1. Thinking of P, Q, which structure, once distance in nm of label points 7 Å out along Cα→Cβ at positions 42 and 74 is computed, gives back 3.7?
2. Identify the structure, out of P, Q, from whose coordinates mean count of other Cβ atoms within 10 Å over residues 82-89 was calculated to give 20.1.
3. As an exercise: distance in nm of label points 7 Å out along Cα→Cβ at positions 34 and 178, calculated from one structure in P, Q, equals 3.6. Which structure is it?
4. 1, 8, 16, 20, 22, 18, 10, 4, 1, 0, 0 is what came out when P(r) over Cα pairs in 5 Å bins from 0, in percent was calculated for one structure; which of P, Q is it?
5. Can you tell which of P, Q yields -1000 when helix-only ellipticity at 222 nm (-39500 (n - 2.57) for each DSSP H run of 4 or more, over all residues; to 500) is derived from it?
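Derivation of every value follows stated rules applied to the coordinates shown; laboratory data play no part. What you see is a predicted model; the values in this text were computed from it and never measured. Cβ atoms are built from the backbone, for glycine too; each structure is taken alone.
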Structure P
Amino acid sequence: MFRINKAHPWHGIPIGDKAPHEVTVFIEIVPRDTVKYEVDKETGYLKIDRPQQYSNVVPANYGFIPQTYCGAGVARLASEKSGRDVKEGDKDPLDILVLSEHHIPRGDIILKAVPIGGFCLLDGGEADDKLIATLLGDKVYENFKDVSELPEGIMDRLQHYFLTYKQLPSEPNKCEIAYHYGRGGAYDIINAAIGDYRDLLAKPK
């Protein structure tokens, strides 16, 4: 009837029966957070990763899709689509930004989202895809079925955040956007990340 122990957000929450068209998302941070939270892989609790650098604040609700992993399959897609030699994914669950007109006051929640596209971020040469989705049932954003339909300023803001969120003035930028994709490309990435997660579980301990 109920769980005595909290389910691990990465491993214990189902992705949903309608994936990749509709997915469960665990939200770690929201636009008003001034520090970057992320799930601790061992315990499943949110931890502080680092304060947000300078004026960088995440421009949308940000988290990951449970039971996914960015490994060889995600890296292979990045190589095929970008023409670059991408050898591996970033070894984390698949990141996702969820657009909504509603104020969500904090992270550490789950929601249902509809993927509409994304972009392949290369972080130090590793594939670190950022999916873009809309909150299921959101009466404003549910009208956007593909990222190509979004106002240009929204995409510019999302991309700028990830191109600069780790950059320090004294260091070169390690992040670049290799290519963009629409709804169909998002489905491909989700399916690849589901496959990578299965391979991860199948590896000998």
Structure Q
Amino acid sequence: MAQEVSSITRVGTSEPFELQVARGQIGFHETVHKFGFNSAIDTTLATVWLQGGLYSYLGSASTLYISSSSANDTAAGTGARTVTVSGLDNNFDVKVETVSLDGQTGVELNGSTWFRVNRIVVNTAGSGGANAGVLYVGTEATPSGGVPTNKYATVGIGDNQTLMMTYTIPRGYTAYVTQKDVSASSSAGKFAILSLVARPMEESLM
């Protein structure tokens, strides 16, 4: 049986750096694949995320809650049951929490130090196999119909994860964009203009 090595560069061969990072073979590096969708593009500047419109960032560290527009997204329901929310705390360090959903009632994401939400992923679901309603992260414990006024992340019905092209780099890391892929379609023969926008640290704190 051939001996396994952490990287074939150790035996005088080479392979793509990104592949080695994805395998976890290179310390202090990790890959991030961001993808998003917006079905409501018009002549107004909008963020590529399912909610539509321009994304509004939290102005300060806050207590956040996750809720659903459907009562079936609950710990024993037919929809989404548990989810993992990842983002950053007030020090811009990585913050991750897995919770059980409670339908249209908000479930607190531990602590009042959430400053950014980067992603939501559905971990387990009932017989429906996916989230039955739209999942929302907001600042309201009891949002009307499960829909908070201010939304900081959303998961579309049946998507099982966020589709939002926003990401805040954790403290101590530097991001390098290595690839961009964009597609757009219109029945009216129109075209889309996409901008890649970066916010410096001092702006992200505002």
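1. Working: P: 2.2; Q: 3.7.
Traced to structure Q.
2. On the way: P: 15.5; Q: 20.1.
Answer for the origin of the read-out: Q.
3. Working: P: 3.6; Q: 1.6.
Computed on structure P.
4. Numbers: P: 1, 8, 16, 20, 22, 18, 10, 4, 1, 0, 0; Q: 1, 7, 13, 16, 16, 14, 12, 9, 5, 3, 2, 0, 0.
For P(r) over Cα pairs in 5 Å bins from 0, in percent, the value 1, 8, 16, 20, 22, 18, 10, 4, 1, 0, 0 is produced by structure P.
5. Values: P: -7000; Q: -1000.
This figure was derived from Q.
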